[in-house]
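In what follows, structures are represented as structure tokens.
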Structure I
Amino acid sequence: MPDVPTILRDLPYSDKRTTARIRGQEEEVKPAQIIISASITDVGQPAFDPAVPHFPVILNTGLSHNFSIKAELLGRWAGLDRRALRKLRDITIGGNTIPLHDAEVWLHPNQPGERDVLAGRPPFPLELESGIAVYPAEMPAAPRLPLLGLRGLQWSKLHLSINCEHRRVRLRTSRRFWFFG
């Protein structure tokens, strides 16, 4: 686990429509959507490879699963084919069968007060015991952008605070004073 207790500092979100840029394209961000930067890798890598791409993810406290992404975006943005990731099992969401795959999700620290500027520190690996939901390409109910759910934060014992008055988000580990070991 990284020796940095705070992952997101003063991460802003907007009450207006904005855009997030990924691979030369602009993706719409709706009002009050909290956008964080994440990466996905296969499980078992000893350290994060800085060459792995990062992309925007919606922090969705209403999502009762860990992490959800369309198979198309997994390939296009993360550079991974879902068939290369170990399948864990299937779940049913809204009557649709969605496969869960074993993968590592990494959260990138932001520059304080900035949404789209990374802090230049190593990303934080989430502990996702039940994998990530990868929506098949033909499924119309797939999320438009990848979603990180509350359960993903819970498994990793993270502390989330949202200041709605100032539209700022803070996410930290439970290790407030990491330098004491």
Structure II
Amino acid sequence: MGYRNGTYVAFNGCGTTNPTESDMKYYGLLQQWNQNNQYELNFSDSHKKTCQVLDSSQLKTLKDRLLERMKNSKNMLLIITENSSWNRGLLNFEIEKAIVLYKIPIIVAYTGYTYIMKPAELDHLWPEAFKERIKSVKAIHIPFKQIVIADALSQFNIHSCKLTDGLNYYSKDAYKKWGIL
């Protein structure tokens, strides 16, 4: 396996290439934060490290390219919205391979939340592959907020997965430090 330094971002494409009709808009926002120096967020996007896949590509080609990106990733940022539990597209494939094949820790970022203190209460939003493997995955649950994502990406990866007090979410003190609470 090569040097694992990328962040693999996964989200539900909702069966469309129109970003306004899918969770792709959150991936676009991440890219904007990552490119803008006024934000603390700075990560190596695994999707930028290989050739693009055309919409007309065969499913096998697409899956092979996703696996190539994943094998060089140190973590996965899984964007969770009200669309995430839909059982279609490649999201479940990506999650399963990240957990089972590559043992990638997952940063679960929920849109529409200020903080996450009881992740199990959000299990209705989880994709099937994540729900089935929740006991075997190293995961931290966070809100989709730039400052929290930046912190999680810097600390939570294949090299280090230590969570404060053994929790799989940030404490109230962390949110206070960031000015969120």
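What follows is calculated from the coordinates using simple rules that are stated; it is not laboratory data. Here the structure is a predicted model, which means the values were calculated and not measured. Cβ atoms are built from the backbone, for glycine too; each structure is taken alone.
Numbers below:
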item	result
Top of I, II by mean count of other Cβ atoms within 10 Å over residues 128-135, largest first	I
Which of I, II yields 17.1 [mean count of other Cβ atoms within 10 Å over residues 24-31, calculated]	II
helix-only ellipticity at 222 nm (-39500 (n - 2.57) for each DSSP H run of 4 or more, over all residues; to 500) derived as -8000 - corresponding label from I, II	II
Ranking I, II by distance in nm of label points 7 Å out along Cα→Cβ at positions 64 and 152, the structure that comes out highest	II
Identity of the structure behind 0.95 (criterion: FRET efficiency 1/(1 + (r/R0)^6) of positions 8 and 144 (r between Cβ atoms, R0 = 25 Å, to 0.05), calculated), options I, II	II
Read-out Cα extents along the principal axes in Å, computed value 43, 40, 30, structure in I, II	I
Structure with the greatest value (metric relative contact order in percent (Cα under 8 Å, 6 or more apart), set I, II)	I
Test item: distance in nm of label points 7 Å out along Cα→Cβ at positions 80 and 112 calculated as 1.3, pick one of I, II	II
